[in-house]
Structure P
Amino acid sequence: MTERFYATGKRKTAIAKVWLSPGSGKIFVNKKPYEEYFERETALMIVRQPLELTQMLTKLDAIASVKGGGKTGQAEAIRHGIAKALVSFNPELRLILKKAGLLTRDARIKERKKYGLAGARRSFQFSKR
């Protein structure tokens, strides 16, 4: 059996489990080809980015299971997972991926709504009379 490399990627509320294995460059997201799962071209570019940067697009197959968040957040979670899995596959790729900022977990999430306010920070409209 060929060796598989696993990593978890996160972005906003999306969590992606990613497995990399030697292959011909196929990428599957939730058991569908990634071109079929993501309609937007930008999402496809985001998913391919770490593989293109390391010239591994035609050498590795990626299988991702993603849940939570929207399509863009899911694509970025998969990108984060692929980048982390590439480092476990070949530690020499770490410098390239780190320089591109693909190994950093983007921690920006929605701020919670507070009591007594209309949203996270917005207050209700003030009425003088």
Structure Q
Amino acid sequence: MVGVIPYAGTSFGIYETLKAHHRSNQLKNSSEPPVEPSSLERMLFGATAGLFGQSSSYPLDIVRRRMQTATLTGNSSAYSTIFSTITKVYREEGIVHGLYKGLSLNWLKGPISVGTSFAVFDYLKNMLDRRF
């Protein structure tokens, strides 16, 4: 739960901010009513949001995994709380090689899945809004 809050907050916040920015740019540059972002633009907005969302919450994912596997590795006392786990990982491995270890692989899959999710959600929401 602790990791979902920054991830979802960052993702939704950035996605909606990019859509609002798209709308305000159209209002500034045209006297016509604004056009909704295209599917590709929505995917790009979602991919950007996913990239930042994953990056902001990734250290908490590392902490969760370390705490889950602590009993298997015999480090259950060192990884007993969130704070002690963050401290141990930071001191022994640093920020890049500890708290953000493996993030680059998530940068490949995450933006694609989040971009697709946001684009499909918006498409279906708009379709249902027009229908009902």
Structure R
Amino acid sequence: MRKKAAEENSDNACHEVLRAYYFLGEELEKHLTKYKQSIEEHVAQKKVNGKFRDQLPKEVSKNALRKKTERARKVYDLFFRIGGDKVQRMTYIQRIKTFTASSISNLSSGNIKYVALQVRKNTRQT
């Protein structure tokens, strides 16, 4: 009984982390889209990173910032590609058993596209 409760707590913590990265990725994407309307993409990206950096403690290194933003973008990209509305995406996050934010961040863009395609395909069949 304790083992099951510990697993549920672990799953809930994983889901919370995924949700947090999803929402961060969503905000990063919104700001990037807004800035890209008036400036080049690489400049817009720097501006978004600077805005995010300003909200973090000074001790956070550039490398840590890069990893967090990359992880957030990949988590957001995966669930955005799976489709549906935001409520449906949160349902997908809640169902995840094998992926963590770290494992998603290790996926290439092509692998993210493949996983999203497989999820969509399997969801239609059930």
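Every number here is computed from the coordinates shown, using simple stated rules; none is lab data. Since this is a predicted model, take the numbers as computed values, not measurements. Cβ atoms are built from the backbone, for glycine too; each structure is taken alone.
Source structure of the calculated read-out (distance in nm of label points 7 Å out along Cα→Cβ at positions 35 and 115, 5.4) within P, Q, R: P. Identify the structure, out of P, Q, R, from whose coordinates mean count of other Cβ atoms within 10 Å over residues 11-18 was calculated to give 21.2. Comparing all candidates, it corresponds to P.
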